[in-house]
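A.B. asks: Following are the structures in question.
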Structure I
Amino acid sequence: MLVGYARVSTTEQSLTVQTDELAAQQCERIFEDKASGTNTNRPGLMDLMAFVREGDMVIVSRLDRFARSLADLFQLLQALADKGVGFQCVHQSIDTGSSTGKLTLAILGAVAEFENDLRRERQREGIQKAKASGIYKGRKAVIDADRVRQLASEGMGPSAIAKTLGCHRQSVYRLLESRGE
């Protein structure tokens with residue numbers, strides 16, 4: 001059985017391009033996730049891993065849709081191999097059914113991880129530069145600190161404040177602690 005897997009990083013993104021590609025590959029079942037690749041609890045991926053059986057082939061459109069790190073990739077591929085399940089990647093023309101496909105996969109996985117490391121490094125450098133020049137000041141507060149203090153002074157507890165303001169209770173605690181209250 002041909003089984004597809006599609007993933008985007010956020011709920012605002014569309015899976016249509018990937019699912020169309022997987023349908024064109026004649027996947028009989030497609031599992032989907034709208035979550036970061038670094039999230040190890042992706043329901044679609046967990047369902048896929050439980051669903052596949054010996055002789056099945058897992059197909060993804062691009063390698064980075066399946067795994068975010070080389071270690072993650074090899075762990076997932078080993079789990080598939082242990083079940084007797086193959087793996088294909090459409091855009092990188094990888095098929096783990098052959099030695100050449102396995103070698104290509106290892107090389108591309110290493111390159112993808114290297115590119116992710118470079119991207120993260122450039123992002124960190126950019127943030128540091130922006131902070132140094134006073135441009136980047138971090139994320140704006142989601143809750144109004146004055147309102148939190150007002151509600152606290154009226155005797156309302158952190159849980160009630162959080163419910164009233166529609167935020168997490170821990171955010172209220174952090175804000176009150178930072179203000180010495």
Structure II
Amino acid sequence: MLRGFQVVSKKADQNINLPKRQTRQAAGYDFESSEDFVLPSIWKLKFVKIIKGLLHNIELSDDDYLDANNALKPVLVPTGIKAYMPESEFLMLVNRSSGPLKRRLILPNGVGIVDADYFDNEGNEGEIFFQLINYGVKDLVIKKGERIGQGIFMPFLTADDEEQPQSDRTGGFGSTKK
């Protein structure tokens with residue numbers, strides 16, 4: 001087995017669909033939400049107070065800015081899926097073309113990168129999550145089984161004179177720290 005997908009063990013009995021390509025020429029495997037999920041509209045969050053303050057010259061506190069910054073964090077939508085691949089590959093997570101255009105959904109990081117050593121990590125077994133922000137004016141309800149993004153397996157190259165990293169992954173989502 002060179003590359004592919006599995007359902008994480010904690011969701012094995014929840015009828016999760018493995019990602020699949022929709023056409024013969026499709027590069028991306030469509031991922032679905034593993035549960036019903038509500039993505040709040042950013043316009044209902046506390047950062048709107050900052051915009052109002054700036055427009056109307058209202059003095060804002062450091063706490064106002066902190067609240068606004070915290071409110072604009074992306075939401076992690078679970079898929080119940082993990083991906084395995086050779087050490088020389090990664091899985092690139094991207095938006096579906098209908099995400100921004102029809103549903104007002106964006107991936108704030110542009111693309112997500114799932115490294116080969118994310119699979120079966122002890123932090124979360126390698127479950128893949130899509131970071132999403134709903135910039136539409138209404139909350140968006142995502143139903144279990146609804147397609148939320150795509151994954152594309154990609155090879156990568158390393159530099160000739162690279163000093164090989166000595167550390168191993170020790171956790172789940174966003175675990176590599178400097």
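A.B. asks: From I, II, which structure was distance in nm of label points 7 Å out along Cα→Cβ at positions 99 and 131 = 5.0 calculated on? Don't skip to the end; give the middle numbers.
C.D. replies: Values: I: 5.0; II: 1.1.
Comparing all candidates, it corresponds to I.
A.B. asks: Given a value of -16000 for helix-only ellipticity at 222 nm (-39500 (n - 2.57) for each DSSP H run of 4 or more, over all residues; to 500), point me to the structure among I, II it was derived from.
C.D. replies: Label of the originating structure: I.
A.B. asks: Which one of I, II has relative contact order in percent (Cα under 8 Å, 6 or more apart), as calculated from the coordinates, equal to 15? Walk me through the numbers on the way to the answer.
C.D. replies: Working: I: 15; II: 31.
So the calculation was done on I.
A.B. asks: Same structure, new question: Given 1.19 as the derived value for Cα Rg over 2.2 N^0.38 Å, which of the supplied structures I, II does it correspond to?
C.D. replies: II
A.B. asks: Which of I, II yields 0.95 for FRET efficiency 1/(1 + (r/R0)^6) of positions 19 and 107 (r between Cβ atoms, R0 = 25 Å, to 0.05), as computed?
C.D. replies: For FRET efficiency 1/(1 + (r/R0)^6) of positions 19 and 107 (r between Cβ atoms, R0 = 25 Å, to 0.05), the value 0.95 is produced by structure II.
A.B. asks: Out of I, II, which has the highest value for distance in nm of label points 7 Å out along Cα→Cβ at positions 35 and 51?
C.D. replies: Checked I, II; max of distance in nm of label points 7 Å out along Cα→Cβ at positions 35 and 51 sits with II.
A.B. asks: The value 0.95 for FRET efficiency 1/(1 + (r/R0)^6) of positions 59 and 75 (r between Cβ atoms, R0 = 30 Å, to 0.05) was derived from one model only; which of I, II is it?
C.D. replies: Numbers: I: 0.95; II: 0.45.
Answer by label: I.
Computed from the coordinates by the stated procedures, all read-outs in this text should not be read as laboratory data. Just so we're clear, the structure is a prediction, and the values are computed from it rather than from any experiment. Cβ atoms are built from the backbone, for glycine too; each structure is taken alone.
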